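*Asks:* Structures incoming, each one as structure tokens.
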Structure 1
Amino acid sequence: MTSTRPNAPLPERSTRPRAGSQGLVATASPAASAAAHAVLARGGSAADAAVAAQAMLGLVEPQASGLGGGTVIVWHDARTGRHGVIDGLACAPQEVTEALETHFDGRRIPRERALHGGRTVGVPGTVRALERLHRRFGRLSWPSLFDAARTAAEEGFALAPYLVKTVREIGPIQDEPLARAVYGLGHARVQPEGTQTRNPAYARTLAGIAQHGAAALYEEGPIAQAIVDAVQGDTLPGRLSLADLQGYAVVERECLDAAVGPQRLLTAPPPVFGGLAVGQMLGLLEAIGAADQDPGATLEQIHRVCGAGRLAFADRAAFVGDPAYGEIPTAGLLDRTYLADRADVLRSGEPLLAVQAGTPDPGLAPAMDGTGLVSAMTSHLVVVDAQGLTLSMTTTINQNFGARISAAGFFLNNALTNFARVPTGSRRRSANAMEPGKRPITSFAPSILLGADGLPEMVIGAGGGNRIVGFVANAILRLRSGLRDAQQIIAAPQVLNWSGVTDLEPALAHHAPALSAQGHWPLVRRMDGGTQGAVRNGTEWNGGADPRRDGVALAV
């Protein structure tokens with residue numbers, strides 16, 4: 001069991017999962033990892049395993065992801081050398097305002113009230129994305145991939161430690177009807193971890209999707225109608241419609257491809273900003289000769305890593321949005337000359353008291369800050385199969401329990417809180433302003449690091465909102481510093497800065513006084529991010545899962 005005390009030491013993993021010829025999976029849940037592992041063991045592909053894992057995550061880790069949310073999948077196929085991105089992010093319905101804090105009738109909505117409810121729900125994309133993934137790479141039948149999750153929902157599953165912790169911390173969710181029935185067994189308080197419970201409504205939904213595919217959720221029928229009714233019937237109703245569900249489309253994108261020394265980072269492009277920010281951080285650190293050092297190794301390296309994070313987030317705020325709605329200077333933001341110029345401030349050792357966006361494109365002025373109301377919490381999984389298919393998949397319903405409303409046995413996202421809080425002002429209109437059909441930016445950073453041989457060397461990603469960028473960058477830095485064990489890399493103490501606060505985990509707390517003297521605002525706390533990853537050494541893979549949550553890595 002993972003301790004829930006804020007600054008408790010992280011538990012040691014007694015195993016170091018090793019992949020043989022069949023594959024490896026790492027997720028944030030033992031049950032989800034087991035479901036995916038069983039699929040790989042009977043000859044399924046990484047795509048098959050990912051579908052089974054997500055179906056189970058929606059049952060046992062429903063606060064983080066599920067059928068009512070969005071996902072982004074980065075894939076690499078060693079058989080062909082091809083790679084790409086399947087974008088299943090939630091998008092805005094056709095009837096929206098410019099910002100969530102403005103109601104349809106023009107009234108201002110208090111920020112706290114705008115964080116949850118029907119108006120925050122985007123059109124979910126996860127099931128469509130999984131269907132696209134399976135059609136391209138699946139080996140087993142689609143219906144069979146839902147068997148494990150459906151059986152667990154019907155016959156019973158144990159409440160996981162991190163789920164119980166989350167429900168206890170979010171008082172209002174304890175009164176939500178689905179949560180009260182499933183996690184409280186009819187009571188207003190969550191039951192202890194390990195308690196057996198059932199979710200028959202979720203089982204029925206999985207049965208429908210298994211039989212009819214994604215159409216069961218997106219076409220007119222009981223599941224789609226339940227989603228629309230939940231959104232439009234909420235006390236802060238949205239206008240998501242059956243037409244919005246029917247019109248949802250997955251977007252396939254090229255990977256963002258950034259050089260890191262002899263390695264290449266394959267990650268998701270905008271509107272995902274996390275991978276872009278990781279690429280910028282690594283480029284900034286490489287410009288000053290610090291891209292192959294452990295992020296917590298020295299006081300100087302902590303200062304550099306934190307400064308790189310702040311510079312990357314400043315650019316994110318000013319330039320990143322959905323590329324279907326405006327120009328995003330992605331190439332300029334990763335240009336080596338641009339990053340070398342930006343890195344000058346990191347060489348000085350002086351504190352970054354004020355950080356401004358750079359100028360990656362002389363013809364494109366910085367826009368209004370695109371930061372939304374909240375950042376997502378999310379889940380991440382990685383899968384490697386025997387045929388050479390590698391997946392890095394981040395999946396979310398945004399904040400824990402999303403909009404805090406449910407339909408058909410699962411929770412709906414509050415993805416629209418990721419759009420710009422203040423879209424217009426003295427600068428160019430935010431690239432992340434809310435518009436019909438648009439995808440909001442997200443801190444996702446699902447990534448695959450290719451080695452000098454052109455094959456995947458590391459598969460990595462994380463949950464944790466805006467901290468995802470730091471978690472993923474830290475993992476890659478540790479690999480490049482010489483660590484080759486995924487579990488050690490993931491369990492190592494985190495250090496990051498994206499907002500002006502330098503977050504340190506307790507094992508690095510001894511640096512806090514010196515950082516304060518250097519102008520930082522250090523805050524020591526445990527960070528429950530949910531990083532999952534795998535590292536290849538020669539022909540053998542080893543996996544790691546975040547001990548800060550309930551993660552498990554399993555090899556076949």
Structure 2
Amino acid sequence: MPQLGPDGFNLSTVFDTVARAVPEQEVLVWRDRRLTYAAMNERIDGLAHHLVERGLGSHVPRAGLRGHESGQDHVGLYLRNGNEYLEAMVAGYRARVAPFNVNYRYVEEELLYLLTDARTRALVYHAEFAPSVAAIRDRLPGLDVLIQVADGSGNDLLPGAVAYEDVVLTSEPVDGMPEPSGDDLFVLYTGGTTGMPKGVLWRNDDIYVTSMGGTPFGTNDPFTSYDAIAEHAANAGGGMRLLMIPPLMHGAAQWSTFHTITGGGTIVFPDNVHSLDPADAIGTAVRERVLSIPVVGDAVALPLVEEVERGSYDLSGLAAFNNGGAPLTPGVRARILEALPHIIVMDAAGASETGLQMSSLSLKGMEAGTATFAPVAATTVVDDLFQRTLEPGEGEGWLAQRGRVPLGYLGDEDKTARTFPVIGGVRFSIPGDRALLAEDGQIVLLGRDGVTINSGGEKIFVEEVERALAAHPGVRDVIVVGRPSQRWGSEVIAVVQLEEGSVASDEELLAEAARHVARYKVPKAVVRAPVVERSPSGKADYRWARTQV
């Protein structure tokens with residue numbers, strides 16, 4: 001077993017460690033594919049060999065770089081869910097190339113921005129996206145490695161591209177393979193739903209320990225060696241079976257995946273990875289006897305619970321809905337626990353720039369408080385001036401993470417300095433969420449400052465207003481944004497999607513909101529939309545909502 005060096009864990013060696021400990025256990029199930037850890041590890045080797053053969057890798061040691069700089073080549077993962085995403089991700093780490101997530105819903109201009117900003121050297125992409133790659137390829141002179149994944153779309157290989165299934169058979173290079181490091185980069189691009197996407201740079205060791213399984217669930221003490229990880233996986237009794245519905249291009253999905261892998265567990269994908277098909281997802285959960293289903297707010301959870309309510313499914317083996325990335329409204333959480341009274345609903349909060357920060361647990365009859373969480377030891381609230389941490393009961397400030405935090409934003413020195421300040425000699429991550437530190441040490445999440453509305457001098461957190469409107473039974477989905485106003489400076493507007501058949505009037509919707517929030521927070525108008533647009537992961541798309549109002 002490899003020894004843990006001073007640079008800590010790297011994700012390639014974590015996967016290899018588990019694969020050697022439980023080689024015949026299934027790591028991934030999708031349609032007719034059932035891959036064992038040993039089989040996937042071999043495929044990862046082949047792809048990593050190809051990247052190294054093409055000259056990709058790490059060129060400048062981490063110690064010689066500033067926080068916003070990268071000394072590695074970068075490989076984009078322009079993929080829907082499937083075994084190829086996980087294989088390409090780990091292969092990047094094995095080749096000391098930094099993989100990063102590509103939003104497959106981006107249009108040409110957005111895709112060009114992202115691949116340029118990421119200084120993309122290699123791209124692994126599904127064949128359905130080949131036309132999009134071809135349209136911008138001549139404007140990406142640094143992109144010289146194209147690996148195309150067949151997907152039944154009928155698109156031919158692009159000129160110079162190689163077929164994924166050929167690449168995974170590549171033998172080890174004559175000069176051998178590099179030794180991955182815990183200092184190697186984990187790159188996670190933000191969603192871009194409130195502004196332009198930014199590449200958050202983490203050390204492998206830091207993101208693994210904080211958010212990806214390096215600290216066993218329920219403890220504050222990270223694993224101390226690869227031997228300890230191997231023992232944990234071998235003794236986990238087959239590990240957890242997890243139904244992965246959110247796209248792996250979403251950070252929380254990657255984090256959940258590696259948590260599962262650390263315990264030698266199995267990632268199960270629904271057959272349909274192009275859109276949320278509730279019957280397919282729940283049917284897969286039953287067939288594969290999954291233990292946990294990650295969801296991203298109401299957008300994912302509500303269709304699933306509606307399917308459970310409609311059907312007759314044996315979900316006695318299901319233990320948890322794990323929510324992250326977007327809030328669950330109280331009404332949807334209550335419906336989950338009514339339909340599945342034996343399960344736990346766990347809400348987790350965090351960000352690309354912080355990792356997992358806090359969580360809450362709800363049981364039937366014991367629901368957690370709205371937007372109220374128990375923080376991990378590294379999570380706190382700092383004052384408005386970024387000068388000190390608040391004490392319990394002191395009130396509102398900036399939600400913050402300290403200790404193991406990202407190095408910075410790729411290529412952006414100024415934003416790195418603003419988001420990751422040093423307070424009292426300790427480096428913090430403060431990406432822009434407002435929060436209250438209660439007297440009992442719990443944290444009440446108020447909302448992201450970037451989408452806060454200042455109306456008539458009053459600060460209004462849109463998530464609070466969204467929850468208030470969602471309490472109306474006729475509301476299917478809602479996003480709240482500000483609109484310029486001569487009188488108020490900015491006024492609150494709700495973009496609402498009603499349930500099919502609902503005839504709720506604007507007056508009824510606003511009256512429901514007024515029962516839950518102060519009058520000055522109640523929207524000044526309602527804009528109706530046939531469908532509320534969200535990211536593929538379920539996060540609110542505030543840029544889209546602003547175009548509607």
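*Asks:* Just checking, which of 1, 2 has the largest value of distance in nm of label points 7 Å out along Cα→Cβ at positions 406 and 422? Show your work: numbers first, answer last.
*Replies:* On the way: 1: 3.8; 2: 2.1.
Evaluating distance in nm of label points 7 Å out along Cα→Cβ at positions 406 and 422 on every structure, the highest lands on 1.
*Asks:* If distance in nm of label points 7 Å out along Cα→Cβ at positions 158 and 174 comes out at 3.0 when worked out from the coordinates, which of 1, 2 was used?
*Replies:* Label of the source structure: 2.
*Asks:* For mean count of other Cβ atoms within 10 Å over residues 238-245, which of the structures 1, 2 scores highest? It would help to have the intermediate numbers written out before the result.
*Replies:* Details: 1: 20.2; 2: 22.8.
Ranking 1, 2 on mean count of other Cβ atoms within 10 Å over residues 238-245, first place is 2.
*Asks:* As an exercise: mean count of other Cβ atoms within 10 Å over residues 54-61, calculated from one structure in 1, 2, equals 15.5. Which structure is it? Display every interim value, and only then the final one.
*Replies:* Values: 1: 27.5; 2: 15.5.
Comparing all candidates, it corresponds to 2.
*Asks:* Which of 1, 2 yields 24 for relative contact order in percent (Cα under 8 Å, 6 or more apart), as computed? Spell out each step's value before the answer.
*Replies:* Numbers: 1: 24; 2: 12.
Among 1, 2, the structure yielding 24 for relative contact order in percent (Cα under 8 Å, 6 or more apart) is 1.
*Asks:* For structures 1, 2, calculate Kirkwood radius over Cα pairs in Å, for residues 182-277 alone and state which one comes out highest.
*Replies:* Once Kirkwood radius over Cα pairs in Å, for residues 182-277 alone is worked out for each structure, 1 has the highest.
Read the figures in this text as sums done on the coordinates, not as results from a lab. Bear in mind the structure is a predicted one, so any value in this text is a computation, not a measurement. Cβ atoms are built from the backbone, for glycine too; each structure is taken alone.
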